[in-house]
Structures are given as C-alpha cells and as structure tokens.
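Next come the structures, one after another.
Taken together, the values in this text are just the output of simple stated rules run on the coordinates, not laboratory data. Predicted, not measured: the structure shown is a model, and the values here were computed from it. Cβ atoms are built from the backbone, for glycine too; each structure is taken alone.
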Structure P
Amino acid sequence: MLVRHLRAEDPSLFPSGPWDDVPEAELPTPPLREGLGRAHLRVSTQVPLAQAYFDQGLRLLHLGWGPEARRSFAEAARLDPGLAMAYWGLALTRGAGARYATARAELIHRALALSEGVTDAEQRYIVAATFLADKGPANGRHGFMREMEALIDRFPEDAEARLLLAGFLSEGYEPDGRPTMSQPYGQALLRELLRTHPHHEGVHHAWVQVMVDSGRPEAALESARRLRLLAPRAGTALLGSGRLLLRTGHVREAREVLEAAVAVDEAWLSQESLPESAAPVASLALRLLTVACADAGRYGEAQAWARRLRSRVEAVKPHSGQALVFAAGALSTLHLRFGFPRAAVDLRVELSPEAGLPERVLLAAMEAYARGLRALEAGKFVEAERMCESLESLHPPLADERKGEGRALCPRDVARVVELAACELRGALESRQGEHARAEATLIKAMRLERRLRPVGPPAFSRSARETLARSRIRSGREDKALELAEALVRERPSSGHAWFLLAEVHVAREAFTEAAHAFASFLECWGDADPHLPEMLRARTFLVSHGRLGVEAALPANVIPLRALENASC
C-alpha cells in the first residue's frame, strides 16, 4: 500500500536494507518472477521487457515490497531510458522520510521531463506524484488526492489508479478505535474494487491491511485466504494474510501461511545470494509464529521459532544491536507469557560497543522487568520495588532524544515501551501489596500507554496491562469489572487460550461455575495440541472434573480431556 512506502517503515529487526544507499543505475537486475499476481498498467514503451518489468514493479508496489519494486522499476528504466513511468515508480519506492526527499524529487522531475508525448493517463499519474515527491505526504496530500480523483473521473475503468488512491488514504485507526480521517473513503474505494476486480492481488492485500487492525477483521478473511493463491511467492502478501488469520482466531491456518512466508523469503535469499538481514518479512513472520504458538499453548514450538529468529540475527556479521535486542525480546516475552520469569532473567545478550543508547536501554529494561516479575512471584516486594524504580529511571532521558529515522530504533518509541513496562510492573506490585485503589489508577494509565504505542516501534515486552488489571480487580473483589476486561480480550483474541483461561478464572472468582466450565472448555479447545505439562492444562482439567457437566465434557474434542485421566485426577 502506498501509504506504507511514504509515511512509515514497517517494524524491522535490521535498520537498513541491502540497497538503501545504492543509486538506481547500480541496482542489480532482478529476475522476472511468477507468483506475484497479474496487475498490469499499459505504459508508453516499445520494449516488451520494459513493460514486463514495470508491471512487476507495480505488483510489488501494491504488495508492499518496496525495495524489490524499486529494482524492477530501475530495470525498466535501463531497458527503456525514455520510459517516464519507470521514474514515476522509482520516485514512489525510493524510501520514506527526509533522508530520500531529494532523490524522490529528482526522480519525479525526470519523469516529468520525459512525459511529453505519453498518454493523458500517464501524465496524470506523474503530475499527481509530484505533489508527494516535492512536498512530502503531509503537505502534498491535497494536491495528490485531487489529481488522482481527476484521473479516476477521466478513466473510471483504471483499477490501478483507484487502488493507489485507496492505499494512500488508508492510514489505519486511532488508539481509541476510530478510523483516521480518510479511512472510510479508502475503504469505500476498496469495497468497489473487490466487486469489480475480485482477482487482483493488490486489492485483496490492501483490504487485508486496512481491516487487520479494525474492530471487524473478519471482513477481510476471504481476501486473506485468496492472497495465498493470487500471490504465493510474495512474502509480504503471505505475512499480511497470516496476521489477519491470527487476528481472527484461525491459528493453525495462520501458522501454515507464516511458515510459507519464511520459506519464500529463504528461497529468495538463496536465489539472490543475500544475507539474512535482507529478508523482507521472515523476521516478523518468525515473531508472529512465536505469538501464534503461544496462543495455542505450544510453548516448546514457540521457543523453537524464537530461537530460530535469534540464530538468524546472530548469523549476520557484524551483529546489529537492534536485531539482537528484538530477537532476545521475542524469547523473553514468550517465557513471561507462560509464567517463567527465571528463564527470561537468564537470557544473555552481549551488545557491541557501537550499540546505541536505545538498544542498551531496551535491553536493560527487559532484564529489570523480568527480575521484577520474578521478585513478585517469590513475594519479594522490596526487590520488586527496586526493579520498578530502575525501570522508571530508564525512560525519561530517552524522551528528549532526537527522533529516529527510517528503520533505526527510535529513542522515543523505546521510551514509550519502557514506560509501559514500568507502569504495568508498578501496578502489579501495588495490587499484590493490597493498595487496590492505587493499582487501579496505575494500571488504567498503563492501558492508555499500551493503546498509544506506535505499531512501527519495538514490540512491548511487558504483559498485557488489561490482563494485569483484570487480575488486580479479582484480587480487590471487583469481579464484574474484571469480567468486562476478560470478555473484551476474548472478543479480540478468540484463538488465545490465555484469554479464555483468564475469563474462566474471573468466572471462578464470581462463583459462576457453569460459565467457568464453558470458558475452561473453550480454553482446552484452543489448547487442543498444547504442551501437556503446562500448569494451566492441569488447572482446567481438574476444574472440569470437579464442576463440569456432561454437556460441557461431551462438547469437547475427544483428544482434549481423556476421560480416564480425568477420573484419576479426581481421586
């Protein structure tokens, strides 16, 4: 989607790509690939191969693979130096932020200089892009929209123009769940494109990206599944599909797609003889696989994915401090998710002397947070208080640091993540100490901080503030308020066994044992192939033996609760 190329960088372990600083004329020639879709826009060239490379660049642009799209547009320009639209594509894929502003402007003015004699539609594409290249996405927004609307009005059958405009307008949602100003407009364009162009890979990818963070991601479920067929060799498309499948509770299907995304990236790296750091989505796919396995109670498999991520990071020399911290964070968060803070504390990461302040602060905060949870678990409140103070001292200096550029770790984003962890740990400590009113206020603040985290920043390594608040409310006797939070978590993550387990515990606290039995049954259904030794499994099975009803047990898959094992457990 166009907005992702122009306004923000996707989360990345590695702060730079293989061709970020390579001039267009020196970019290596990519092969023409199958499995990227069929998007086509006729441009003014007499060189068939230039047209083919332009179309490949367009497909990759729609699918969010900007660096590879740039290579294809560069090859189209080499094959036909007079192809104005090749420079249009290069301008749109040159990179986000002020760092590449001059290069974007030069490329689009090259396209303008070559546009005399091309079709009216091509001229309109180029003129629209000049607003973005010359003024930036914010200041050039109105001019770009007006020119693209004029293009669409003049050529209503041009699906590519409507898709590019929709991709520019679809900027996501506010922290409170409200759509951004132009989001409904972009969605309306995409709904019409889904009707008129049901086989366009870019349309389905854009729809998935628009809906995955909305309150109704299931609306894009069909598109997520179709992407696997329409663009099976585009890791970015598979990643988007996997994210939405995970978001809608289709965990097994999500794991299959995310594994395919990793395989596609690895095949591409092998073919191009590139290092692991060049993979566009494998690192994020591995992190999501860790989350998917955690939701399904597959702790051992999740560790395998997290360690595979770390091994990929360590294979890149010299080591990236940012990548090392992100990879360690995935494994640490996993251990904490399953209640093993000691394993998180025991993780060791050695940063090079060249590592920046954000990386060092993030690593120190992760260790302090894990130590704080371990102290809480052991009832060592003095030690937990010391870890809270340590966390609270780490983030203020970062808030005044200069904002990061590109994919480099932004100090302000790190400050937000560390502040969230400090607030959540402080609230958990206050709750354990019986200071329920203070804990409530602290954890509500943590929830607000959680909602304000930028999706392009480092992932939070702390527990969900809402889960901690729900458990605090159980402890303070406010079970009905805890129920509201638990039910909201289940609605948002219907495939997460952790969410169902929390809901069951809330019902137990309310002495609503029938509802608790159904929640435990749903938990065990989510964890149907989970690691059997986990304490949550024993807790759920024991409860169902003592309080379950025949209707509840009969509704479970046969392999979830072996009846003989239940009978033995009840003795």
Structure Q
Amino acid sequence: MASNMTTQGQEAVVCDLCQSPVSFFCRRCGVNLCDPCVLLHLRVKSKFGHDVVDYVSKDDDDVCLCDSHPEHKCSAYCKKCDVPICILCVSIKHKSHEISELQDKIDELLKVITRENDRLQSFRDELQRVLDHTTKTASSLSSVYERKKDEVKARGEDWKKQIDTTVKNLHQELDDLKKENEAVLLKQKKEYEDVIGKIDELNRKSTKLQNSKNVTEMQTFRPVITEQNTLKEFTQYTFPTFYKCNIDEHYLQTYFGYIEKMHERKISLLKEKISIPDPDSGRKVLEVPSVSSVIDTGFPAGEVYNNRLYDMAVTDDQKVWVGGASLDLKLFDLQGHLQRTVTITTEGFYICMYNKQVVYSDVFNYAVKKISDDDTVVTMFTTGDWRPYGITGSASGDLLVCLCKDDQSKVVRYSSTGTVLQEIQYDSQCQPLYQLAWYIAENVNGDIIVTDYKMKKAIAVDRLGIFRYSYSGRKSASSLATDSVGHVYVTDFNGDKIHMLDRDGRFLRYIIPKGGIKFPRAVCMIGDCEMIVGECKTGLAKRTKFFE
C-alpha cells in the first residue's frame, strides 16, 4: 500500500517507491517521493525532464490515480491497454506491454483537445455573429411586416385611384354618349315631325279637293302627292350597356400582387479553414504603377453613352475575355493579339470564368449563359422575372449573380444547374442592402462584395450574407476585383483611378498608372502583382504592374 493511517483515522500519503512519508511530488511523472527517493528519481532520464515540487505545492485535483492501485498516481501509459498506469503496474500487470511516458499521452491528448477547442471556438464566434444577426432581425420583424402591410395598403390605394379614374372616365363616356344620343334623337324627331307636317298638309289639300270640280288644280296636285315619299325604314337606337368583367381571384392576385412566402434554405456554418497570406509580406506598391501592354479591343461606341468596353475575365492560361458594345465576346492574349471571337445573344455587359468556360449574364433574356468549347451558346439557367447583372464564380464552385427587378436588388448563389442556394437582400434591420447591385466579386476570406450603381459604393457581406462593411469612393464605384491576400480593388469610373482597400474595407491608397486611365470600368487581377484595367469609353485594356 502507498498510504498509511494517521492517528485521526485519515489516510496519509506516502512515497510511491518506498512507502516512507512523502515530501515531494514530480508533476511530470505524477509520483509522490520521499527525501531519499527524490534523488533516485531525478537520476532517471525523462524525455521531458522532471518537475519536482514540495508535495504541499502540488494540485491534487490534477492527479491521475491508477485504476488497479487507487492509492498510487499514474506515471506511465500502456499503449496496448490504452490506459494510464502507476509504477507498480509497469512491473507487474503490464510488464510485457509497450509502455510510454504519461506525459507523451498527455501531450497527444492535449494537442487534439486544443485543436478541437480552437475549432469549436471558431464555430462559436461564427455562430455568435449569426445569433446577433438573428436577434436583430427578430427585433425588426414587427416593423418589417408593418412595412409590408403598408406596401399592400399603398397598392390598394393605387388600385382605388385607378378604379376612381376608371369610374370617372366611364361616367364621362356616358355623358358624351348621352349628348350624342340626344342629338341623334332630336334630329330624328325633327325629321319625323317634318314628314308628318307635310303629310298633314297634303291631307288637308286632298280633303279640300274632294268637293272640288277644278280638274286643272287636281292635275297639278296629283304629281305632288304622288311624288311624296314615305319613310322606308325606321332607325332605332339602343341605350348603352355596361358590361362587367368577372372578378377572378387569380386574375386579381396576378395583377394586384401576391405575398411570396418565407423560404427556408440551409447554409453551412462549417467552412474550410483558409490560410490567408500576410498582405505585408515583403511586397511594396509602386508609387507610379507601370503599363506593360495595351489591348485595343476594337468595340464600337454605344449609341447613347459612347461606351465601348464593359467587362473582362482572365483565363487560367493568362488570356483575357472582353465584352463590350457589340454582340461579340473576344479573347485576347496579354500582348493584345485576338485569339477568338464568339457571337452571343446580348452585349457583353457582365462576364466571368466558371469551370474554365466564359459565362455571361443575358440581361434582356433573363438568363445566365456560357460558351461551350465549340463556341455554342448554352443556357445554364434562367432567372425568372429578375434581370441578371454582375456575375462571378465562387470558391465553393457556385455562381454568384446580382439580380434586379423594379426597385429591388439582391445577390443569389446558384448551383451550376440553376438551383437557388442562397439569397442575400436585407441587413439585420431588414433594410435592403442594395439599390442596384451592379458588379460582384468574392474575396479570399469568403466576403461577397458588390458595387451598387445607385448608391455609388461597394458593399460587403460575409459568406452567410451578414453585412460586413461598405465603402464609398469620392466619385463612383464601378467594377471590382480581389487578390490572394484579400485586397479589394474598386474602379472609379468618374475619378479615373483605382481604389485599393484592405480585406476589412479600409482605404489603403489610389492606383493610377503612368499615363493615367480614363473612365475605368472593368478590372481583373493577373497574379498578385498585376491587374488589367478596361477603359470604358476608349475600349483599351491596360495591363498594369502595381507591386514590386
């Protein structure tokens, strides 16, 4: 036994080696030691060394007791039995087993526990953000539904005004018809009165001649009465009829409006841990970025605004697709040589690379389409009554598309087959995030960043659709791109510059290449040190190096 009884009947702890009164405790090995044995113990080599303290200084709650010898502390670990053991077990029950130091097992377990705890803490942080968002959304629910009721009421008022106007117009139409009808009937009445008056006059003359012998007068009167015509037909006028259209419930719902029920879509909270390089890892932005080559895309000027170049997308093999004011998408190498031209169904406003194929938004036909390897245009999916604008592929293999309808705008995550996976439209206060979502990009940290044409700003949400930040440039926010360390580059169409932001939307600096850029709209990254910027009105795409 490794303990004795005191005079008060309490168990006294003794040395695990010789049963003498205990004086020390080795934290590394988990054994009690007396004065003589502590010297012997310190001579025993240990992979992690020893940590001997006064017994009174040890933390009893941190000790692992042996299952076979509860009075002894565990100091080793049996790999075969997968249990912690004491010194006695090493030489008896587990003598032939593979034994390791207890600290080795502790370190192994702590490594797993620490990793899993980090994972859970990361999940907790993410879940806390979702909880905060959900709490704010729930608190705004009443006001949101009241606003929706106000929208329905306003729609009803609009219809009432339309109905009042329709009633007024029909009343006016009846008044006009009444005047027309009255004039016709009065004319007809006058005509009949004239005919009757003539007949009455001829009748009086005829009656007078009945008692006359004046043949000459009779001969004169005969052709008069003979030639007097009678009416061959009678025109009858009907009163106007009001035809009531049947009020069909489905017709009303179609044209008045309807309530789209709440959707339920699952969005994974688990995300792959992404290692984002340090943005300041030895790179320096050039004070005056240089233009290494210029591509003349050759697009004609649009009829209204004289715009030529709208969007660009860089391929894996360092070529660039460009879309502009024509029904052609063009593929150039970075030296400006035309490689390929494909005729599409609309102007190339919004394009991106997806699964190594160029994809574009068909704004006027409400569809997302791609160019196959044989240059055939293939419809991937349609977008209902929402017009697709900016489009980009995501790291998860989905497509992110900006959609607009009337005065509403949202971002939708689609699968390759057109299944809606996520919709992003409102913030935690249930206010619209966007007025007119224009161009879109995904950052390396999962943020979804959109430029808004009306608000002239860039708006970022995280991958769950929760608002992160917004950035307003001085003039405008057109297209945008991101690099591998999370920088965001926003083109300033009216300011003739590029705004460089960090991953949290903080302004870093302007990028203006040597010679300047005019009306920049499209921008794409070529690696992490270069970008290609499209001048909307000149149709030129400038390859620009901005990092050393």
Structure R
Amino acid sequence: MPERLYRRLIDTPSPRAVASRHGESIDEQAFRQRAAAWMAAFALVDGQAVALYQTDGLEFAVALLGAWQAGKTVWLPGDALPATCRQLAAQVSAFAGEFPPDYRPLTALHGNPGAAPFSALDADFPAVVVFTSGSTGQPSAIPKRLRQLASEVATLEAMFGAALGDAEVVATVSHQHIYGLLFKILWPLASHRPFLAHSLAFPEELAAALADRAAVLVASPAHLKRLPDTLDWPRAGLRTVFSSGGPLPLDGVLRCEQLLGHTPTEIYGSSETGGIAWRRRTGGLDEACSAFPNVTLSLADGCLVVASPHLADATPFVTADRARFLPDGRFLLAGRADRIAKIEGKRVSLDAIEHALRASGWITEARVLALADGREQLAAVVVPSTAGQALLASDGKPAFSRRLRALLAESTERVALPRRWRFVDALPANAQGKTTEAALAGLFAAPSLPLTRVVEQNDVRLVLELGIPGDLIHFDGHFTAAPVLPGVTQVDWAIHYGRRHFAIAGAFLRLEAVKFQRVIQPGRPVRLELDWRAEKQSLAFRLASDVGQHASGRVVFES
C-alpha cells in the first residue's frame, strides 16, 4: 500500500492533472519537477525533523513529498503563530514554507536541482508528526508512519472511491490537520484525482468552485452548518460531501441536504487513532455509526477501545468517548468521559448541561467549560435558536441568562449552574473547524487590543481605524463613572502595530514630543496613523477622531 502514495513520483509522468490553481491545471511533470526542487532544498538540512507550514495545497504537497524523498520527518503545525514556532524550534532542525522570517524558512531551490531519481520508502518510514491542538487547545506531537497513512488512504478508496469517480477534490479545511492531509492531499494523489490547491474559506468561493467542475467536497461542521441559503448552490457536479473534525449538528445535516442535495458522510476519528467510523444521517433520523472494515471496537468502562492498522502499533487505543453498541454492531456516541468538572466538590457532567440547553428549544449549540481563573465556576457559550433570539431581544441578556439557569436547575445542582454566559451567532472555530477550549475561554477574557480596520498601508505608513469596545481590560479601574483609555496604552498600541507592520526589531529607546490633547472613551472610532523612518529608527504616531486630535508623538528604537 505505501507505494501508491508515490506512484506519481515513480511512474513516468503523464499529462494528467494533479491539481488546479487559479484556473490553471498543473500536470504530473510540473508536479514532479517542483517536488525535486524541494527535495534538493531539504537535502541540505542536517537532522531529520523539519517543520512545514504552507497554506497553498499544491505547494504543500510537493514540499511534503520532497521532504520525504530527502529522508525527512515532517512536523505539521496547525498554525505559524509565535507560540507554536517557539515550541517547534526545540523539536526540528529547520522550518519550511510560510513561517516568520526570524526562523529562516526554506524555499524550493530554483533551476534544475539534478537530484537522484525518486524511489519508494519503507512502510515504517516516520513520515509526519501531527502537531495540531485538539479540544484542549494545547498542541501535542502525534507521530505517523507511512504505513498508517497508506492504510487510511487504502481504506477510504475501498469504501468511497467508486462514488467519487474522477471528480476534483475541493476543500474548506486545512491540510495541516490529519483530516485535510488525508482527504485533500494524500488520497487524491494516491487515487489520481485532482485537487484544488487553495482552501475555500468563504461560501461565495465554494459556490463558484462547485459550479464549474465535478467535485468532492471535503468540509468541516463549522462550514456546513453555516451554508447561506441566499446563494445559488450548484448541485449537478457535486458527487459527495465529507465532514469531520467534530460533531455536525442536525441542522447542519438538513441544511446540507437542502442546499447541496447530499447527506454528508461524517467521519469519526482523531489524530491519535486515525479514522474509526462513519455515518450518513439521511433526514437526520439515524445517529448510529459504522466502524471502518479494518477497525475493531470494544468497550472499557463505557468508553470505546480501538484496534486498527491506522494506529502506531498493535496496542489498542482507549478513547475518552463514551458509547453503546446496537444489536446490528453499530454504535451510538454518548459524550466524553473526560468532560466532568468538579465544582465545590460536586462532579458535574458538562455534556449533560449542554444537552439540557439544546433540548430547551431556545439553543441550537452550546459549550460549557470550567474557567481556569482560580474560581470554581462554569461558563456557557451558546448559539440561540430563532425562538431564543426573540427572547434575548425582548428580555435582554441578564433575564435570558436567568431563564436558562432556571431551566437547568431542574436537573443540575445550584452550585454547578453556569454563572457566566456568552451569546454568539456561531461557536468559534479554528482552521480545522474545531472549537477549542482555549477559544471558548478567550470569549470570557477582557480584550487588550481594539478592533482594527486597515485604511491605508505601505512600506512606511499605516493607518488603522480602531474600534474601542467598553470591555477592554485597560478601562478596568480607569474610571468607573467615565472610563478613559490610559495614555500608556495608546503608546503601547502604537508600538504594537508598528512592530507588527514594519517588522521593527530594535528595543525601545525613548519617547519624543509626546502630547495627550483629548481623552479617548469607549465607543468612539479613532484613527491611528503610523509613519516609520527606518534610517532614524523612529515611529511617529497620531491618534485622532471626528472631535480632533487625541495624542501624538514619536517612539525611537535602538539601531
């Protein structure tokens, strides 16, 4: 099975399209040449571990295969944020792709690299280390050997390949996560199906892409449950829809059926286990999941135990997913065993609270979490239904929160009722379509930066419109009756956005000609103007609004 992943590299290249990018098809010859250029670049790296972050799927694919051919194990982060890069720096010998300049990321070598012929790799080759965050928001390193990836690809083709035909794979998800890596990159490569290079973040992009090709849609629940009915969704060329990365709400299933004409094939699994099972809830009537043919399931203390060739070895993996089996061999998921919080000595099921909220008819989605701020209390992030939105509008947030707490009091002890609430249009989702604990907790943290809109930007000048919300942490204690934005915060914002836009590296040296003319209060839009003079390492700033100038000055940095 592993050799199928390399057929494009080993076989004589053909005119067949590997991928499309901006309306242009990329054939196997061009694909092979680009992979060879990456192989030559990786061959210059000492050490086996390299980190790869590349948003373009085609460039990601050639870099990945080039790294493997150079004998490198590729670490796949879910993002290239500073904290992630710092964690990766202790694990890898080099960075490649779209990492910050400080990490000197590799690029493919130009010209004819003159590399050795491509060859297949051993099934136990350490191919990737998945380094993306799960439900906790904290990334963990999950190694995958080539045989694990190949086994998953072979399973997918055996189960679903006939329905796909030669359709092009179109994705809304990132290939930096195991789901996108398999469904968007490796499976198409192994089965000779083309894929669209870029991920489609917006519904308008997705509708346009589905309109002009026979397509397979690889999506996340976050995208499918938000398909707008205001667009004219094409159906003729769509072969099937896949969803993974989290549970798809029932209204997302029904919306997909109504707008796209397909019941999604939902894939259940994890980065640790690979694919475990699948289901199609036609009409939303059947919640049961069917295990993949090469996966054996059992229960231990009510939790699923997985034995599968997708695992690292023959040791069964005990999940934290509670389940119960049906007489026909399928199973129903019953929440997470690890979603138990202890509040004032009481064990509380977060799943049970969420279920009660959804059953009210006022809430379509709910996530409950224990806040890690030193206090024993629960918080809830909820998406109101149409009925819930009407109550929220008429009663207001405090009254609606009390109504929900009264509902929960029928089944939940008083000390365990959520004390803090956030009402949102949609749960926050990352690039993989997952709602992480960190993102949910962030909704309860007072923001430290304003909302921004770019008005003007070039190499030496940046103009931002700042929205100043009343819940900024800087207004806390400054002052209760008439909150005022501190002057030190205004200077700090100028430095923050200056460093981000102009890549200022020098340490702070001094302030010059600083003036504070008018106070800034919440709710008033303010323009921040920054002018950078590199030869003097000087950043001039000015804050102004429709009432006049609020502050101005210069920040000088060390050369």
**Message:** One of P, Q, R was used to compute distance in nm of label points 7 Å out along Cα→Cβ at positions 309 and 453, and the result was 5.6. Which label is that?
**Reply:** R
**Message:** To test your reading of the models, identify which of P, Q, R gives 16.1 for mean count of other Cβ atoms within 10 Å over residues 197-204 when calculated.
**Reply:** R
**Message:** I have -0.23, -0.33, -1.04, -1.20 for log10 I(q)/I(0) by the Debye sum over Cα atoms at q = 0.05, 0.06, 0.11, 0.12 Å⁻¹, calculated from one of the structures P, Q, R. Which structure is it?
**Reply:** P
